[in-house]
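Have a look at these structures, which come just after this line.
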Structure P
Amino acid sequence: MSGIDLLIEEHKYVKRMLVVMRKACLRLVDNKEINYDDFNNIINFVRNFADGHHHNKEEILLFNKMVDNLGETGKNVITHGMLVEHDLGRSYMRNLEEALNKFKNGEEEAKLDIIANAVSYATLLENHIHKEDNVIFTYAKRALSEDLLKSVDDECLDYEEKNSSTREENIGILNTLEDKYIK
């Protein structure tokens, strides 16, 4: 499997968690009690897998090569598009965590911020993943040299070997949450 194909495969796990996030928010809208552990597991999955594991590979192993080797177009698409969206997602997670703490401490209106930030993150990532899978990664495959693509493949494989426990642990969290919210 190529490094880019691995990134596309990981998007499937992230998209599954986005469904869980929306379902957890729907329960909150329906005035069911909030499960703080579940929301904390969602946040941890996003931070450790989607952002820490997956986005690290994108940013360090692929996007840097695109910025360095694909001229102004590569630089603009990555620095003013993909990286901005990664940072916006991180902001939504910080705001979600803050809203959960406020709600836990009795601020009823923070329920709105929980829902707003979780759903905003989910919507952002749905659109972001679509762009990466259908535009950015296709562009990288077409425009980067074979040597650079081979380097991405090798570095992604090496990263996976060194960090397989992070992947497995977070897929376990995802499966547990899906069992609770979807199945």
Structure Q
Amino acid sequence: MTVIVGLVQQGRVHLAGDSAGASGYQLTVRRDPKVFRNGPYVMGFTDSFRMGQLLHHALQAPHPTGNLDRFMVTTFVDALRTCLKDGGWARKDSEQEEAGTFLVGIRDRLFTVYSDYQVGEPADGYAAVGCGGELALGALHATASLGLRPRQRLTAALAAADHHSAGVSAPYAFTKTPR
């Protein structure tokens, strides 16, 4: 289920997501958004609505200080791990912790946080996650040089994933980092 797309454009991170909640062949269009702001961050999640609820409402997102790369892989991930453990969502398998995958934007930087708490930053300035992620990446690549506004590019990426993936459904939600 899901497609979350993000891009860095005009000095901000822009995120968008679909509304599908899928379980097997059952699809529910959810009212609660998969993309949102939490303090100075924008986030968009895949995998579990419970994880997303914790990211949105329980994560005490620390304000970034110093080197942002170092901050994200240490301070931010430590706060994330604590939040997910306290919320009963983090998993442990063979002494290795696992969570879910989501996009997070701060200022003009876009990161992907993977299920092993690895933090990556795409060199292309855009990313997509979820079952429709690869379809959306193709649309983001194809629209990169067309001079479109961020919302137009995100909508094109969501529409491509929606058209070709059974786990993606409108309506779409949008957010962006504060100025």
Structure R
Amino acid sequence: MPFCIQDIIDNSSLRTRLLGGADGAYRRLRWAHVCELTDPTEWLGEGDLLMTTGIGIPHSPGEQQAYVERLVRAKVTGLMIGENMQAPADITSLQMEAEKSGFPLLMTHYSVPFSAVTRAILDASKQEEHERRGAVTRVYESARIGLRSLGLTGLLKRLAADVHSNLYLFDSRSLEPWQEGL
């Protein structure tokens, strides 16, 4: 299962809460990066979580709105602010724009190092890769066994179990099932 913003919120050791943008809480997280620039979009991209102490977050409501809009356009997955650091005291406009855009805005407790968040994303990525490799190995093993003894129906059932999905075999010209029951 891909790692997402909700996984950070659900991990009690990361002491992070959602301030706005709940609609985006299940977007996939690829990486997390610390950036304190007023426009961090040139350093971040799709699937990235921006982590900041708040230095680059503007003070004025209009600039806060534009800040979130830029992050959304850059397809950044979310914004995490370290609590009680250097963010403006009033981030209401930031929260409102995040909510409107479905862009996750997070607040992380002061005691949580940003490296712990990055490590959680990296560990989840490693686990996902391990599971993917295991699935590929199971598919090859099933195909090898299936060619010898399972028959086509048995092979499809075993492959479906290996990849945790439903599989269907269709004729590519008619899009009808290749054989009844497949």
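Read-outs throughout are calculated quantities, based only on the coordinates presented, and are distinct from any laboratory measurement. What you are looking at is a predicted structure, and each value in this text was computed from that prediction instead of being measured. Cβ atoms are built from the backbone, for glycine too; each structure is taken alone.
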**Message:** Computing distance in nm of label points 7 Å out along Cα→Cβ at positions 62 and 78 for each of P, Q, R, which one ends up highest?
**Reply:** R
**Asked** A value of 28 was computed for percent of Cα pairs over 28 Å apart; which of P, Q, R is the source structure?
**Response** P
**Message:** Of the structures labelled P, Q, R, one was used to calculate relative contact order in percent (Cα under 8 Å, 6 or more apart), giving 22. Name it.
**Reply:** R
**Prompt:** From which structure (P, Q, R) was helix-only ellipticity at 222 nm (-39500 (n - 2.57) for each DSSP H run of 4 or more, over all residues; to 500) calculated, if the value obtained is -8000?
**Reply:** Q
